[in-house]
Structure 1
Amino acid sequence: MKKLFLAIYILLPIMGFSQVEKFPVFDECTGETIENIKDCFFKQTKETFYNEFKEPPIIENENFKGIINATFIVNNQGFFKLIYVNSPYQELKDEVERVFLKFPKIKPASYNNHNVEMQFVFPLVFPLLDDPEPEMIYNYEPQKKDLNKVVKRLVNTSKYPKHTSHLNIPFTHQRYVDYEYAMHKNNTHTASKPYLYKDVNQLINLDSTVNQFIKPEKQTWLGRKVWNEHLLSVQGEDYWFNLDFLVDVQLGKDNSDNVSFTYNNSRILQIQGGLGEQLSYSATVYESQGRFAGYVNEFISNPSLNNRPAFSEGLVPGRGKAKGFKDDAYDYPVAEGYLSYTPNKFLQFQFGHGRNFIGDGYRSFVLSDVAAPSLYLKASVDFWKFKYTNLWIWGNDLRPASVINNEHARKYIAIHYLSINITERFNLGLFETAISSSENGIDAGFFNPVMFYRSVEFNRGEDSGNALVGLTAKYKLSDQISLYSQLVVDEFSVGNLTNLGDWRNKFSIQLGTKYFDAFKVKNLFLQGEFNYARPYTFAHRNPILNYGNNNQALGHLWGANFWELVGIARYKKDRWSGSAKLIIGKKGFDFVDETTSYGGNIFQSYDIRLGDTGNALAQGNAATIFNIDLQGDYLINPSNNLSLFAGVSYRNFSIDAPTNGFSTNNNMWIRAGIRADLFNWYLDF
């Protein structure tokens, strides 16, 4: 390895640099002429380095004298990346690496109006001088393909190969704030989630975000595994492999009479890896038992709330079927995994078992991650101003009425989502989906990635499927503020525009805004959102064809027939992070002892509707819902996102006619524990 860097170093002076049009540009160098940018870059690099650099004591103790060279690059996204330090002292290597992680993102070098990567050698002269000499040397030569391959291979050899892989970054709203902010500022498509590590790493130096929390004093095996590293990590030139044993262990107390204390005990095995640059894989297995706050336990076990999942003793929201554990708890296993294949820079494919999300809000009517994981196939095309996502989901209807040959009935959901950057500020998304059900399997016509699904559904036969269409929009007011919206149309009676109460006017609307670094406070994030869904939206004559999966909605958690206001604040500093969430809304439920659907339960047939006209929002057994949730987290291990957390939530549910499964209550729930931050868990219903 040393010989390799020596060869690169020797080659540097004899390479031509005349074709470099522009050196990297610090903010302090903006406005300088091209002739002066080089000198300004060298000057700012030296100042940035020496303002942060702290000479390790071993240098003075051993009276070291000489020149140490640090080889680094500024990549084509403007990130500084240290490649090599030819130092005999590990302490000095660690200090130089720490300093380079503090460098800001700058404007990258350019060649023929294209961003390019430049390599530099930074000399450190000991003892340190007031004006360090000799000067830095640099290299860029597009024609030197062999050397570029060497440098590329060196740069890609990272402690964290996951960060350059095509694996999903686990989607949690708290964690995604930084990623969305970077993508928002760079006019990148933000709606299709989860994001890929490689895509985000082009905008945020993920190695740096991990390294800033590494505890170098942890030298024992146990200390490193708890605070810094994966349990097992193997890496070769063309492969890598990580294994972690994680937990989600919580203990809490709520004020319900029938729960002595609450707990969750999840043991999690996670395996991730890659073979070459194109193929990556991930598998996560959860073995869990839990007892929750009173209103959650009621949802799990009460058939009036969870739509009676067959072959089980309940339904844990977002996780799936459950069976009884001891006297008053639940056992609910979950498995997720997928293969990710990227044949070129435009195409990306995934096949696996998991959840997806389309939207820029906390909620989504287009596609949310509310329901339990399911089998899916996803194909994405990303080029120029377009990102086109095709998603096929093999879902389940868990109701006893849908059982076929002692198996849950299959339902098939096919989704198209086209995101277009109309301008640098305005993004428009076009959405369509079709739901079908057949003992013969999914219709091959739904795998056509470019046709309109409505025609497929129509030609298969009347009421053979259900189709929805919609729009999303996002407008960038500034680098800190964005506006977003969704409109999903299940059915719309054009001839009855003046009669909104017509039951066929089935649609939902979302309006929201996000404020990053709010009021110039770094890492303070604010979000406000309004959601509205008409009665009978997402329902169908045949309940199996509704827009749901695993007995929960594929859109908004509340289904339909409601309005909702959401306010969220998030903040982080160092290893600490916290969030506050306020939800106010009103929803119309069915009366349990009647056979009429008032439009809130999407698993009811709309054939038993209240009426053809006169339908109003939140009709039926109306409930006012009020939720407050406060949470704080302390990051333990930045490699696998294991954290300590504590939270308190308050829920007031006030309903007009308390009946079986729907009762007015006030619930206060306090909990704390240690968990891996891997998924969103929506308990704000």
Structure 2
Amino acid sequence: MSDNKNFYITTPIYYVNDIPHIGHAYTTTACDAIARYKRMKGYDVHFLTGTDEHGQKIQVSAEAKGKTPQELVDEIHMNFKKLWQVLNISNDDFIRTTEERHIKKVQEIFSRLISQGDIYKGKYSGYYCVPDETYVPENAIIEHDGKKTCPDCGRELIIMEEESYFFKGSKYVPELIKFYEEHVKAVMPKIRYNEIMSFLKGGVKEQSVSRTSLKWGIPVPGDEKHVIYVWFDALINYISALDDKDFNKYWPCVRHMVGKDIIRFHCVTWPLMLLALGLPLPVEIIAHGWWTVDGEKMSKTRKNVVDPFKIVDEYGLHPFRYFLLREVPFGNDGDFSELALVNRINSDLANDLGNLLNRTLQMINNYRSGIVPGSSEISPLSELAPEILSRVDEAMNNYSYDEALKSIWEFISRANKFIDETLPWKLAKDETQQGKLDYVLLNLYEALRLSGLLIAPFMPDTSKRLYAQLGINSEPVKMLYENFSWGAGAGTRINKAEVLFPRIDVKAWHKAKAEVSPVARTSEFSSLRDNMKAGVSCKQAEANARVFPSQSTTAQPQPAPVNAEQVNEIGIEDFAKVEMRVAKIINVEEIPRSKKLYKLEVDLGYETRTVCSGIKAFFSPEELMNKRVILVTNLKPAKLCGIMSNGMILAASVKHDGVAETLTLLTPLDENIPLGSKVS
């Protein structure tokens, strides 16, 4: 494999005095997706992550807990390792700054820079931020209520003076500016590049790179009353994790992914260190934005820090991975909302991808006995496939994960539209159209096969489950994109269709979130999800999950008893006159002149109908979208509010004084039942 097919990607090393949160999950999942993608493009990938375990905060925390700093970091670094396991991160190495290989390399580099005159001893005095463990330049200090505060964390600064070693990075600034002018993608996105260039051209002072005020760190070789500054120490992890052989192989193609709050360390301090060492600069440094929660900044005081362990437990790993990378343009700030996650699960995953898989496999089973037919005819899907592959590649090379996923879902949506255009259930009834049916089924199968390959870097286990249903034993993440050939799936025996992503009942979800104490929410919603996976209706799942220890168990007011008075009996011949079929609501519109009616478009598989339904008081449009219902199809059409309604949706209601208080739509539990199936 040639040198230009090597790829080295790193996360920042995470400070172990912090609890893993959505920001850590985001950076590492983004690195994992690009690492998996590049492997599938034939690259030899090395993916590094790890923990930063030195500094004043660790020392203070350990003393407060009655432990040594080493004992503390040995315990809490495992939080990150456990999270990477939960998130299915495919890192090749995990570096800790307390490891001997790192300490040895840091001291070696520090000694070398001293010997060549790029590090010297002097005295430093300035405003110091204890939580961030950094001196703050006077032009960056924020005045607040008569106090000098840190521009990053807002805490009050202290004046500190100490003997220190200094790094003469300023002498390499012109060379770094020249490099960035010649490599405009070395810092991404463009807004961060402009920020760094502005900072460099404003002048860079010589930096203090040691401390005498703390003991928990790497000693300066030959002068052990000094401890090497935690940031100088931490940055070297990207090198210390590589042995000599791997360094020569991977360093020329290194990429760092970081949060935008630490770009000056990575885009200024670190490159200046590398220039002083005579080493190649990183090919790219990619800075992503911050996450807020429901529009508010995450903070422990607000108690809104998103715990990735809990989110994965409630909603599943791959919906979380998909949401992180799809929801916001990479580089921008993002807002985390559980409702937005639920909507992504229902719309993109359950409806678009899940329905495409179920419908296609059902038809191959029903019409071709589970064997994928062959066809050499070119389709809109086969023509679109090379363009999608190219667009995904361009997006991934720019770390535009959201654009890559948009392109993939555009392809999935086109496949769903292909079903509506070709009407395979009609082709199946016409003996003269069997060749056309083969063409449709093969192309739908191939669209799914390619989709499984495309989603593999983002959702590796989902792609594996999808392939298993397609009858393919191989794992997509272990395949190469270049080996994909349209039509090669002909002759494959498919397996039983299973639900990839259970839909979440939005109404039940809202009730669970609104009515249950925060302590019980995870438990209740997990129960709802588990019931849905087991095939229990969402309403029944909600009932099964109703009482928790944190809730009051006193008797609640019960609804009025159902009126069981029986109407006149009918014969079986009368019942047979009513035709009921399975349908799916595919569009919901408000009717301006009506307070009760929605205008619904329903898909019966063989045709689409317009139905006016008086359910507006009980359901939002979002709750109704893509919902399967039972439709009376031979009811005489009637004009309501100027709209011709052609059918009636069945529902059960509980009434009090003749007024409906609750309403439940009748819906088939088995989502594998084809649309248009007759109810009898």
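Since every read-out is calculated from the coordinates, none of them should be taken as a lab result. The model shown is predicted, which means the values in this text are computed figures rather than measured ones. Cβ atoms are built from the backbone, for glycine too; each structure is taken alone.
Structure above, values below:
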item	result
Ranking 1, 2 by percent of Cα pairs over 45 Å apart, the structure that comes out highest	2
Ranking 1, 2 by mean count of other Cβ atoms within 10 Å over residues 197-204, the structure that comes out highest	1
Label whose coordinates, when helix-only ellipticity at 222 nm (-39500 (n - 2.57) for each DSSP H run of 4 or more, over all residues; to 500) is calculated, return -4500 (choices 1, 2)	1
Top of 1, 2 by Cα Rg over 2.2 N^0.38 Å, for residues 221-436 alone, largest first	2
